[in-house]
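Every number in this text was worked out from the coordinates using simple rules, so none of it is lab data. What you see is a predicted model, and the numbers here were worked out from it, not measured in a lab. Cβ atoms are built from the backbone, for glycine too; each structure is taken alone.
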Structure 1
Amino acid sequence: MLRFTGPALAAAALTLAPAAHAAYPDRPVVLVVPSVPGGAADLVGRMLAEQLGKRWNQPVIVENRPGGAFIIGTQTVIKAAPDGYTLLLGADASFSAVPYLMDKMPYQPDQDLLPVSPLSTLRYVLVASPASPYRSVEQLLAQARAHPGTVTFASGGEGSTHHLGMELFSHASGASFKHVPYKAAPQGFVDVMGGHVDMMFIAASTAIQPVKTGKVQGLANTADTPIPDLPGLPMLKDKVQGFTFDSWFGLFAPAGTPAAVASRLNASVQAVLKDPQVRDKLQAQGLSAWEGDGQTLRERIAADTQRLLPVIAKLKEQGRPQP
């Protein structure tokens, strides 16, 4: 039997470490999706889990942990071992807005999480209740400008992407809306369809079929390119000073995850996103595959944070409830 001591032992450990990481993953991986089943985050998470499971020949288990503007699910990942076996499907607002809206965060996302890979960007649709009188963006804005606070909008909660997108829209259009927060965006969408709330921004993946079937009115597409399944939907940028709005999902791991594991994860995810069938499935749901690496995620977080600073300052001045 070989025995190593002193420097020889350290050299042996360094030699063996890459081999250990090369075996990743050799057991099931958990992907935490910090939102309810049925929304865009869940759709992306389950598609990714299925494709990675096939590629690795290991199960990738999706765990939905909604609540607290993604904070509850995010904390679960931060507390996990940094070994690549517990991952987070992160969304933009929980990195670029929530940390600045709260007086005290239970963690620091830029320190406690490792950006691994971009996943997708997401278009939104401005929808109105079928019971509302608003049949166009112009009608909705005319009411909101003439009578501030009388037009209500739903969101997935204070500090959620849907909330912040609408605050950006309010800032750009000079219109004032009344916020009606829900625990999750799909719940708010149900109440928009039911006539209890006037309108909201909702993910195109959720909006496409209800708009087609008349369960909700589609007023505008928030992106800078048409939605293939709703090609006739007006572009919001044509109605309000070039205004566009989209969001993103990315893959994160606990801080301290070995670089070799993060690199393997990024390579696997990007290979999945290059699959034409995956890209087509995403496109059909109003999503776009987003290629890049951990640095790509860091740069987008920084850009989003800068864009949201005026909105966040306004919300804090108003003393709005924290996420």
Structure 2
Amino acid sequence: MSEMLTESELSLIHALQIRPRATWAELAPILRTTSATLARRWESITARGLAWITAYPAPMTGAGAFTAMIEVTCDLSGTKALVEALTRDPRVASIEHAARGRDLILTVQTGSLHELSDLVLDELPGHPSVNSTRTHTCTALHAEGSRWRLDSLDTAQSAAIAALENTPPQSGSARPESLTDEVARALVRELTRNGRASAREIASVIDRPASSVRRQLAGLLRSRAVVLRCDVAQDATRWPITVTWWCRLPVRAHREVVEVVNTRPELRLCMSLTGPANFLVSMWVSSLPDLLRVQEWLESRAPSLEIIDSSVTLRSRKRMGWELDTHGRATGYVTAHGG
């Protein structure tokens, strides 16, 4: 049986979803406890793999960036070896075992169309267990998991936490000038492994002066070029089921339907895609009857939306670069070459 989070743990995770790098001293009075208690609580949560904070470049910001959803059908006897190989591949951000119609759903992020083509046309078909693939390229990302929230804090607490470190983005380019250099990439790499890592901790790893790292880190976070995300083990929440709807929708209606689905707190992912199924919606729901209620709501509120197919996730093996165990608990960030 999966381990559940306590209410106090859920409240802390909710707070860190809003402000992933808020200090314990800032959060303590809002959560009505002490800094030491919060530090111990977070250490326990992360040690059990029930929540973690990571970072990644803001999706779809680069001119050559490509995000794609790839459906894979494969021989069951070779699925384990295939998943292990894909888990070690840094281009594959997320891996889900699906209940029907496809065996795996991959979320892939590459720096170029050529890199995506190599994966889809050469590498995946070259694996002995892969039977077929179907690729949907993302043309617009409307919502993703960093925006999803628990419901453990009241409105006043959420507002107070949102006001912390409420620094406006830099004017001009969305990316700070230093983001392209080796040091800035190292900052992103260390934040990916631990989104709460201090400037001093990062400086000790990349062998740079702490004062310089502190300035660069502040500029990077202000730029909004990097997304900080507090993730949670799904099975430890009240929403253990992931459902994905593959839909057909007139392009002129995309914006209107995005506004509709954005009102649902269950929403985890929404994107426009290429192909016959040109609109994807993914949510976390509490049960299969709840799934039907949400789908009925979706069909009634967005009559122009045609649901072509739907799939329930049987198991998530990787989420935004983090390897997960069979209960969805984080076992660590997967870097290139399995490092």
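Odds and ends about this structure:
- Structures 1, 2 were shown, and Kirkwood radius over Cα pairs in Å, for residues 105-192 alone at 17.9 was computed from 2.
- Which of 1, 2 leads on distance in nm of label points 7 Å out along Cα→Cβ at positions 41 and 121, largest value: 2
- Origin of the value 49, 39, 20, where Cα extents along the principal axes in Å, for residues 201-312 alone was derived from one of 1, 2: 1
- Test item: mean count of other Cβ atoms within 10 Å over residues 49-56 calculated as 22.9, pick one of 1, 2: 2
- Structure (1, 2) behind the derived value -13500 of helix-only ellipticity at 222 nm (-39500 (n - 2.57) for each DSSP H run of 4 or more, over all residues; to 500): 1
- Structures 1, 2 were shown, and Rg and Dmax of the Cα atoms in Å at 20.1, 57 was computed from 2.
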